[in-house]
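Below, each structure is written out as structure tokens.
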Structure I
Amino acid sequence: MNYTQIILRPHVSEKATLIKSMANQIVFQVHPAANKIEIKKAVEEAFDVRVNKVNIARKKTLTQRKANRRLVRNTGFRKAYVTLAEGEKIDFFEGV
């Protein structure tokens, strides 16, 4: 897989913004079959930065009941917390 198939989109939330400013980490939604080594290489290739560490978390699919009859499924996804090397930053996230 190339990096466009591994990194699906940036994950922007309050927690992701806080982590970006405090720990120099960026959060991405990634392909479910990608491992840490592939994610690290994809981020380094796509944004031309050095990556120290990659942590992966999975959000499970949730099923909710609406109006006591209808079932609604929220799709799950996999996200990667990418720790950048000291002094490295991605310009794409600086305005967020």
Structure II
Amino acid sequence: MSRRCELTGVGPMVGNNSSHANNKTKRRYLPNLNDVTLQSEALGRGVKLRITAAALRTVDHRGGLDAFLAKSKDTELSANALKVKKAISKIGNAAALSADA
């Protein structure tokens, strides 16, 4: 399992540890990943994702998983999140077509 957020694409960063004597050694800053189940109103079910704590706050701020995925770029999303986004847009398009008829 990769250490990458499925919604924002955030991954590990590289930096230095700095000792008291100012010696530098390489280190990795890992993202704060959490396994969560987010509810999709359009699909009517939960979706399991591995996302950062910051992404979870952003999802809440934007009004849920459906609204977050509608605004997000496809290049940032994982394959699993892309499938969910396509399914949500498919249901949205079908609902819009039935409302016009």
**Asked** Here Kirkwood radius over Cα pairs in Å was calculated and came to 15.4; which of the structures I, II was it taken from?
**Response** II
**Prompt:** Can you say which of I, II returns 2.4 when distance in nm of label points 7 Å out along Cα→Cβ at positions 63 and 79 is computed?
**Reply:** I
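If distance in nm of label points 7 Å out along Cα→Cβ at positions 39 and 55 is calculated from each of I, II, which structure is the one that comes out at 2.1?
This figure was derived from II.
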**Asked** Can you say which of I, II returns 19.0 when mean count of other Cβ atoms within 10 Å over residues 23-30 is computed?
**Response** I
**Asked** relative contact order in percent (Cα under 8 Å, 6 or more apart) was computed and gave 26; which structure, I, II, did it come from?
**Response** II
**Request:** Output the label of whichever structure in I, II has the greatest value of distance in nm of label points 7 Å out along Cα→Cβ at positions 71 and 87.
**Result:** I
**Prompt:** Which one of I, II has helix-only ellipticity at 222 nm (-39500 (n - 2.57) for each DSSP H run of 4 or more, over all residues; to 500), as calculated from the coordinates, equal to -7500?
**Reply:** I
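All of the numbers you see were taken from the coordinates with simple rules; none came from a lab. Quantities reported herein were computed from a predicted structural model and do not represent experimental measurements. Cβ atoms are built from the backbone, for glycine too; each structure is taken alone.
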